[in-house]
Structure P
């Protein structure tokens with residue numbers, strides 16, 4: 001993401017900073033952008049950061065339901081109440097799905113209360129929610145959904161197809177457009193509608209149980225966007241009666257209903273007995289105390305240790321404390337495969353990185369095993385690919401191999417680039433924000449030291465500027481020479497390649513500037529490769545056949561890795577502790593610590609049964 005590297009302990013604080021940074025960036029870099037462009041890019045690219053940064057000791061496969069045999073043998077509690085700490089990471093807490101920002105915690109909180117046609121699984125795949133089935137027209141433009149029979153809101157009112165259209169129009173109200181509106185941007189008529197120029201948009205309630213959505217063009221990742229919480233249906237009768245106070249009036253369709261809400265203190269949920277899928281038989285109430293500030297993770301872990309919380313994040317700052325405690329260590333869960341990738345990024349227009357050989361040298365000079373397991377204490381898995389490994393699960397996509405660690409090859413690349421005499425290299429500076437915690441600055445210094453040693457060069461490590469000052473520098477110079485980026489999957493296809501690396505992405509132009517105008521350099525053709533990358537990803541984004549789509553994405557990723565557009569470092573491993581008496585929850589790269597939702601498979605054991 002568009003920011004300097006952060007420690008895993010501050011991965012979620014990173015989200016807050018990066019979203020604030022994103023807003024400033026869009027204002028600074030896109031003064032001539034239309035309102036719809038700003039809304040589209042702010043939410044889509046923020047989704048790369050915002051998807052589920054919530055951090056439950058053996059590794060478990062993502063999405064594995066952890067239901068114990070004792071739960072099935074009748075040892076479940078009855079009407080249990082649990083406490084689940086909720087960290088909004090600096091964002092204001094609102095429970096309105098059409099007004100909330102694109103923020104990781106909300107992605108996994110909201111499905112407990114609100115529902116849409118589709119929803120995410122814990123791995124980031126997409127499945128039906130309130131839709132029983134759907135059909136796609138032959139041209140890929142129209143999706144027609146049939147609702148499940150006899151759907152009800154928590155208040156007992158029937159759910160009708162026209163309610164979806166009314167809810168979506170509310171989200172796109174030109175006078176109060178949702179921060180998540182970009183997840184609707186693929187729909188026919190979206191731009192003129194949110195600009196207030198037309199009342200026509202591609203939503204239609206065909207009858208009480210059938211709703212159709214027409215797109216401007218076929219998009220292979222549309223269903224992923226459709227699963228975002230901005231598409232939730234909310235009872236229009238309750239909105240009309242209650243206005244903005246509808247949250248406590250049972251206007252949702254999720255397995256839970258909100259019964260108390262203080263944005264500064266806590267959220268309380270109780271079972272929605274009208275939910276179509278049923279609710280947990282042994283779990284009656286969830287209280288979400290809102291924990292904030294720099295000590296939020298420690299507060300949550302203390303609650304957990306004192307038996308006052310069911311789960312807690314384990315960021316890198318708390319990892320030693322957890323692994324050193326016999327009880328906590330036994331309850332530590334590592335979520336793999338990951339849905340994110342940290343990378344080293346270099347600007348194609350800044351010397352010496354305007355030379356592809358130098359970029360490739362840097363990519364091969366990084367000992368990723370040491371970076372992931374020593375510098376980051378095993379909180380990352382080393383990688384040479386840009387796309388995260390979770391895409392193998394949700395998209396059947398196998399990422400190509402990138403440039404591996406090889407000191408001799410790295411030095412040879414620098415020699416071939418004309419820098420046999422290292423003193424002739426232009427000055428290189430790795431900027432890291434002074435706002436970073438000391439531990440993260442030390443990790444940044446360790447990466448710089450590694451590059452200096454392996455390449456026999458001298459990179460400066462500047463930690464004197466605030467993030468805002470670094471942003472200003474990048475904007476003034478039209479790019480940033482050397483930095484770290486962190487990207488997350490937001491779709492069940494490798495569409496990440498398109499919005500992170502394509503030359504028209506606001507995170508390429510003005511950032512790292514891979515573009516079609518770059519000249520050939522010996523055997524390397526970065527300009528032609530950039531143009532081909534754009535063509536391949538545009539084709540893949542519209543290709544409905546999975547095999548053909550993956551083939552195009554893979555060819556595109558190979559071009560990006562060949563040119564070292566990014567030098568991938570590692571995939572983050574989310575970790576958390578969860579009480580053994582809470583079973584049946586489903587966590588994965590999409591959700592982290594918080595389950596995708598507390599559904600009917602969740603069981604709370606009697607404490608004596610859980611203890612054996």
Structure Q
């Protein structure tokens with residue numbers, strides 16, 4: 001950001017604060033109040049749902065397809081599930097694997113388990129094969145709750161899972177697309193005779209108790225199970241629902257993204273609950289049905305990821321663009337190049353952009369609704385200089401890191417203290433990968449977000465990019481190490497290096513695998529390679545581009561110089577490159593021709 005641009009931003013900020021002084025005081029009071037919360041307080045998701053069932057008894061709580069539940073009815077439904085689980089031995093601390101699409105039942109299962117003090121291990125519904133097995137085994141437990149639509153993927157890896165002798169399997173009917181194995185207990189039948197009354201144990205659940213695992217690719221290796229507590233949910237209940245958005249019981253909050261991600265579970269859900277609003281759930285994101293849903297459910301707010309905003313902007317203008325009552329949205333990834341145009345076209349005045357991570361301890365929120373910023377941070381953080389060539393933070397002669405100047409971008413770190421501890425992962429051995437020591441002073445500890453952030457001053461910032469061995473595509477974080485481990489299993493691949501490349505008019509980065517092939521390129525079986533990748537990986541993780549090289553440029557410690565590969569990107573004009581692309585709905589890879597390259601450059605291919 002130039003000095004002139006930064007001065008304009010500062011002026012905009014000061015003007016914004018001048019007219020929002022009451023909100024500034026609200027923010028200050030709310031932060032002080034929330035900092036006083038102790039983990040031992042008997043406050044939980046279940047307790048809040050029960051409170052809402054009384055305060056907002058006849059107001060709508062859930063809208064899903066053609067179903068509607070009031071707060072009273074929703075709480076009663078959750079209780080039925082919780083009583084069934086309790087009868088089958090689920091109690092405080094029990095871990096249950098939850099594997100289904102973004103259905104009404106997903107939220108019911110999370111809530112029912114939370115009422116018992118149990119933990120929902122929320123498996124990404126796109127996972128399959130080795131990745132699915134890894135995620136399940138990370139925190140397996142003895143209980144499995146499998147949606148009918150995911151039976152085949154689960155059963156494919158079930159024989160490879162250990163310690164199933166005492167396991168209990170619950171099946172959740174879908175639309176009769178398949179039958180469940182005979183040893184699955186039919187939940188839809190069991191809940192019919194279960195009690196709808198609140199459970200006494202819910203009163204004993206505290207803020208510090210864990211209620212879910214959310215899996216993140218992080219910056220290295222296979223997915224990690226990050227710990228989610230009732231306190232984190234409750235903090236967002238206040239912060240996003242009230243301080244930022246001012247949600248009330250007349251609002252309808254649309255959620256077109258899955259609850260196994262924190263945007264839906266930790267931002268949208270508690271925000272709606274904070275004001276007794278209705279939560280309108282979409283099973284699978286559909287841009288073609290987005291505005292139809294908005295009209296059907298009379299939506300007033302929604303949760304977004306940047307890709308959704310880009311998809312909506314790419315559609316031709318229509319009357320539905322403004323024929324709605326939406327006044328406020330919250331999410332992350334809305335890029336500056338479309339920010340103002342998005343607000344103007346869809347007549348949405350309030351955009352509460354946020355920054356955070358399921359495993360993180362540092363977060364920003366655009367609480368003052370300023371343009372092109374993720375807002376301010378409430379905790380101790382540092383934006384430090386980052387060496388892009390060495391792919392590590394810069395350290396000076398004293399061995400310490402240095403903060404960037406205002407207007408510059410750097411690596412975002414969150415300080416680990418007694419007040420802001422790092423909850424970490426279920427697998428504690430993975431915690432150290434995210435901790436940096438001796439950062440600003442000797443002996444300090446900081447959480448490494450792995451993200452590049454621009455310091456705008458006044459505790460505000462702007463998201464720039466992901467760093468390290470991960471990239472974001474189709475709203476998902478993709479671990480390059482995870483991909484490389486799978487691609488390297490293909491016999492015709494000697495070695496691979498995976499990274500993300502930017503494409504015109506598309507948010508996120510498309511996966512590109514540079515391959516040192518073990519056979520002549522003319523004999524490389526592209527169709528089998530694509531088939532193997534599609535079987536082993538979620539659709540969003542399958543590489544879009546393949547590049548072939550005779551060898552890799554490496555560091556003195558024999559690490560592949562990915563920074564060089566990332567800079568070169570996807571450049572079909574480079575005559576020494578051989579690049580192939582997996583076009584939409586194609587079964588195999590196609591060599592990038594000048595015609596294909598032109599279509600990609602013009603953003604004409606809908607990847």
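The numbers here are math on the coordinates, done by the rules we state, and not lab data. Because the structure is predicted, anything quoted here is derived from the model rather than measured. Cβ atoms are built from the backbone, for glycine too; each structure is taken alone.
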FRET efficiency 1/(1 + (r/R0)^6) of positions 87 and 375 (r between Cβ atoms, R0 = 25 Å, to 0.05), calculated, reads 0.05; among P, Q the input was structure Q
Source structure (of P, Q) for distance in nm of label points 7 Å out along Cα→Cβ at positions 79 and 591, computed value 2.6
P
